Structure P
Amino acid sequence: SNAIPEWENNLFIGGLSSKHIARLVIRDNKVVGEERLLEDQNERIRDVEEGSDGALYAVTDSGKLFRIAKLDL
């Protein structure tokens, strides 16, 4: 993701039954880490895509749209 440089070359998988987005950290063609995103939302994740702005967008079965980007403080 361009919006979150530390997520560059990571794999994102939306889960219908698991109700989260799995961020998989890949190095040398192996998964070396995992982070679960949006677990607290209790939503079935239908699709995850990177937008032209570099942020991640996730849509749920119930029609909600989530935008995930780095918060600049």
Structure Q
Amino acid sequence: MKFIDLNDDREYTVADLKRDWAQFREEDPDNHAASFRIEFFEILMATINGRNDLEITGLTPREISNIIIRLRAQL
């Protein structure tokens, strides 16, 4: 699974997102979820609902849906 930033075509892996989240969380804990699992769920939901500038590649819609269902059950 990769994410493409539609503004500059940069690709992000889940590891990139986790690293960025840790940095942003350290700088501004009030604006970022307490765990990466929650943050990742929020990123996925915003992406599939068109509320951010990312696009998911490398997975089918069904695979993405399964990930979201599993994450939601764990939250």
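Here, each number is a calculation from the coordinates, and none is a lab measurement. Every value quoted in this text rests on a predicted model; they were computed, and no experiment measured them. Cβ atoms are built from the backbone, for glycine too; each structure is taken alone.
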Query raised in the report: Given a computed value of 27 for relative contact order in percent (Cα under 8 Å, 6 or more apart), which structure among P, Q does it belong to?
Result: P
Query raised in the report: A value of 0 was computed for helix-only ellipticity at 222 nm (-39500 (n - 2.57) for each DSSP H run of 4 or more, over all residues; to 500); which of P, Q is the source structure?
Result: P
Report summary line: Comparing P, Q on distance in nm of label points 7 Å out along Cα→Cβ at positions 41 and 65, the highest sits with Q
